[in-house]
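As structure tokens, here come the structures.
Since every read-out is calculated from the coordinates, none of them should be taken as a lab result. On a predicted model such as this, the values are computed, not experimentally measured, just so you know. Cβ atoms are built from the backbone, for glycine too; each structure is taken alone.
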Structure 1
Amino acid sequence: MDKNRKHSNHYAVMLLCLTAFCACNEDELVIKNTPADSMPSAGTATVYNIGQSAYDTPAPWVTGDLLRRFYAGDLLYDRNRGTEGGKGPLYAGSSCGSCHSNAGRTLPSMYTPDSGSGTMGFSSQLVYITKQNGGFFRNYGRVLHDQVIKGEKAEGKLAAWFTEETFSFPDGETYRLQTPHYRITDWYADSIQPEDLIIDVHIPLRHVGMGQIMALDPDELRRLAAQSNYPEYGISGRLSIISERNKQYVGMGGNKAHHADLTVELGFSSDLGVTSDRYPLEVCEGQSQNIGYSHYGIQITTREMEDVDLYMSCLGVPARRNVNDPAVKRGEANFFRAQCQLCHTPTLHTRQDAPVLLNGTRLPWLANQTIHPYSDFLLHDMGKGLDNHVRTGSAYSYEWRTTPLWGVGLQQTVNSHTRFLHDGRARNFIEAIMWHDGEGAVSRELFRRMNKQERDDLIAFLNSL
């Protein structure tokens, strides 16, 4: 569906219903029409939506003024900001929703059939550039800003191409693994030599369950890290400890668990080129092409950003589906048989105190919840094949946070693709599993040795999440 039409319909319905919703008690929880063949994923934040808006549905406890602010944040999240709204002069995305369509993962243009090996226009991937020694280039920051307002010049353009190898399972079924390769063209300033450049491309994360993730009990994660040592399988996860605002936190967000919050302010600044009280300078400030650039002051308020923070924190998590299907039940047994649960921990808990958003709003509904994200949120060595050659926070280049799997079976419905892993190189679940190495090698090998029916059943289980 056309995105503008989708939001026109979405908000027309919202406006018709908002008065009735606002009359509800915010502490009231009503979950209607719960399918018999389903299972809650996120306690009181579980939603029973299997359509295109499955990731983009408020939790049942979002009522009254909270619901009004939820939709205000949703509008800001999806709004395509023009230059009068502060976008640019350099940016990477037109809106949060341009990269996170329906709060999911917009398919990057480098993976569309007509992308070829040429340079791309807008795409939803983020392109990170660093020196081989980990430093930054004089005229560039960490993110390559490849989009500009009229009259400016992009920092550069990404070109991508792919190599592919074919492999076989012991029973003869084949699968292919695709490896992406990158270069940067059309540098605006220095023509950086490839031998001094590391290019690290990430496609968007799904925003489903972000409120619960940020509300996780850090003490439980510390216990998991202390116990996550399985020498017989070569697995030993560890916490990501990060320092922000002169404090230390357990990192939970991002591919490298290198964030302790939803980074709304950073996203508006770096991704959209929108200034705020925390990031008052344009992202091009100090670059040689933009000396003397006149910006328009603070372009988004802290209250507005908190509404976006609230929107993301209040998104519901789709319930598991088809849990009584025999294939799904067999697949779940195979998931444990392959030791996937050692990293993709099925059940965790949120902490006892209510999480606080960036402008002081508390969300007590996120506290004291039993949730099923299928992740330990720890860092694990994923092997040479997935090494991005960049240290991020406390994570080494070959370490990645265990990806939460809740809602993953609906990605095709929500975003019309099944690209997985940090850079989207895996085109389906099988390829994602077969890219596992390092601490993930044991699960990969146990999966590889299963027969086709057993593998298909495990995939059916993943599609039920």
Structure 2
Amino acid sequence: MTVDLVIRDALIVTPQARRHGGVAVDNGRIVAIGRTDAMPPARRVIDAGGRPLIPGALDVHVHVREPGFSHKETWATATAAAAVGGITTVLDMPNTNPPTETAARVREKIAIAAPQALVDFGVYGNVGEGNVSELRAMAEAGASAFKLYLGSDNPLVPCPNDGAVLDAFAEIRATGLRCTVHAENTPILRWRGDRLKAAGRHDLAAHLEQHADIAAVEAVSRVALLAEWTGCKVHIAHENCRHALPIIARAKRRGIDLTAETCPHYLLLSMADAERAGGNALRVKPPVREPGHAGPLWDALRDGTIDVIATDHAPHPAAEKRQQSIWDVSPGFPGLDISMRLMLTEVARGRLTLERYVMAACEAPARAFGLYPRKGALLVGADADLVILDLERRAPIRGADFGSMGKVTPLEGLETVGAAALTLLRGTLVAEDGRIAATGGIGRPWNTGR
């Protein structure tokens, strides 16, 4: 039998092991893994030259911005950034305009994304006080997961009361989907923010004071309790606080189906980097904290307390990132282009093994969101979402070069070691050496298999 593609002479890396060999692909799926000389004849052959081959990464925390904010990002630009960055599946947040909070809005967003997408994608449905009865319909319409903003000052996605959250968790459990939670206490944030503004504080440190550690600790505790009570699967978004990590670990030990993510900016930056990172442009929610949090976060990532690496990709125009008052600065920055580069640099430094990175970026998110073993795996039958790595490639981060429309990054100028050299989606080349090699519309929507 002649197959569509064989990748030969690769260092095949999984969370469990690495070995030299080849991978055969036919009709978008992996059909054989083994010795290179045992691969079937193929219509196309790619010689990896001994370089690592990993599954395409999944990013379960992305703000694509369409509909409503296409001046910040589009599905075309976001998924181009993902493809170049070695990410083959993204999951988009619901805080668009209008927010993704009904079955009709889920279908609308999928219809907007499908003709543009260069990687596979899913969409979150928002959890609010007024749409608890709509949650099951959103799942049937194609929502891949749900998002709950327990820490929110965004009028598009306000924080619901705990009664609505309790009922929503029960409804979500019935769908079998997972609920990702921005776990901060909104009343604490609002109270402290109002006091700081009244005192005339407009500096970056005021934003950190607003987002006190206790706001995260309380919210993570509440999420774990409500999840245990209802049986809802939950995922803690963008964890940045060392004091919340023991709560996450205890919840896991109690058998709660709780997973957690962190982001490269929390692992690599602190408030001590603020001046170099652009001052107020460092604003993100939850904030980059003072020194002392990154070390425990690294420990948690290595030992599995933190399951997933995500980006919280949140692009904004430069003018929105360069305001004088911290309260006027749009929170967040792009991450799809550089997440893999940043983490491979830490692999090169010995802070993380390549196997553990593959677990956190590929297998763990696929398992958490119901896509394993179709995604995030180098297994026969899995989608041939594959990335060949160049672990020797050195380059500084330059926001101007991003595929994303967001060009302002607090990591500007940082030298990285390692990058995705070649990205395939279901066996089709979508990016090579930093350039897009496919046309929009190749990406497909996904959920848990319905």
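List of remarks:
- Taking mean count of other Cβ atoms within 10 Å over residues 228-235 as the measure, the highest value among 1, 2 is held by 2.
- Comparison of 1, 2 by mean projected area of the Cα convex hull in nm² - largest value held by: 1
- Here mean count of other Cβ atoms within 10 Å over residues 396-403 was derived from just one of the structures 1, 2, and that gives 21.2; the source is 1.
- At a computed 27.6 (mean count of other Cβ atoms within 10 Å over residues 332-339), which of 1, 2: 2
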